[in-house]
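Next up: the structures, one after another.
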Structure I
Amino acid sequence: MSVKLRLVRMGKKKQPTYRVVAADARSPRDGRFIEVLGSYQPRMEPSFIDIDSEKALKWLRQGAQPTERVRKLLEVTGAWGEYKGGEK
């Protein structure tokens with residue numbers, strides 16, 4: 001089973017909020033997920049990003065692949081740099 005770190009859309013129409021989750025790559029966007037890693041609220045000024053770095057690092061070290069947007073969010077929070085720095 002390949003695991004992806006990706007966003008799940010929540011919120012009302014035209015007012016999205018997202019959860020960052022670890023999910024099976026075969027499940028649909030808003031379908032089943034394994035674990036919630038955090039949240040992302042792009043409509044706030046500035047955008048609100050809350051990701052549990054320990055959980056994210058655990059999944060990355062187990063081979064989970066982040067989507068492009070989640071990777072950027074991990075870079076903002078610093079978890080991606082911690083993952084890349086600890087990989088050597």
Structure II
Amino acid sequence: MWIEVVYALADRQWRRRVELPPGATIREAIAASGLLASFPELSIEEGMVGVWYRVRPLDAPLREGDRVEIYRPLRADPKQARRERTRRG
């Protein structure tokens with residue numbers, strides 16, 4: 001089955017399509033994609049990955065055509081940032 005692995009940085013996007021056997025997991029897709037070799041400073045943890053905009057565990061099985069997404073930590077809490085913008089006018 002074909003899976004796409006994506007990782008978005010502030011200035012560019014990284015994408016790879018990988019072919020995996022049926023029943024492969026998110027963890028296996030990330031390993032097969034070469035993401036960690038391209039970004040050795042990146043540490044993949046639970047809650048940092050998803051499939052089609054939904055956070056999923058690393059051992060979740062994938063289906064044909066799934067898109068594995070690696071999420072970056074937020075730079076600021078969205079609620080706090082909104083309060084600050086409102087306060088500044």
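Since every read-out is calculated from the coordinates, none of them should be taken as a lab result. This structure is a prediction, so every number in the text was calculated from the model and none was measured. Cβ atoms are built from the backbone, for glycine too; each structure is taken alone.
Of the structures I, II, report the one carrying the highest value of percent of Cα pairs over 23 Å apart. Display every interim value, and only then the final one.
Numbers: I: 19; II: 30.
Checked I, II; max of percent of Cα pairs over 23 Å apart sits with II.
Which one of I, II has FRET efficiency 1/(1 + (r/R0)^6) of positions 2 and 42 (r between Cβ atoms, R0 = 25 Å, to 0.05), as calculated from the coordinates, equal to 0.40?
Numbers: I: 0.40; II: 0.65.
Label of the originating structure: I.
Quick check for you: by mean count of other Cβ atoms within 10 Å over residues 18-25, which of I, II is greatest? Don't skip to the answer; put the middle values down first.
Numbers: I: 19.1; II: 13.5.
Ranking I, II on mean count of other Cβ atoms within 10 Å over residues 18-25, first place is I.
Between structures I, II, where is relative contact order in percent (Cα under 8 Å, 6 or more apart) highest?
Numbers: I: 25; II: 34.
Checked I, II; max of relative contact order in percent (Cα under 8 Å, 6 or more apart) sits with II.
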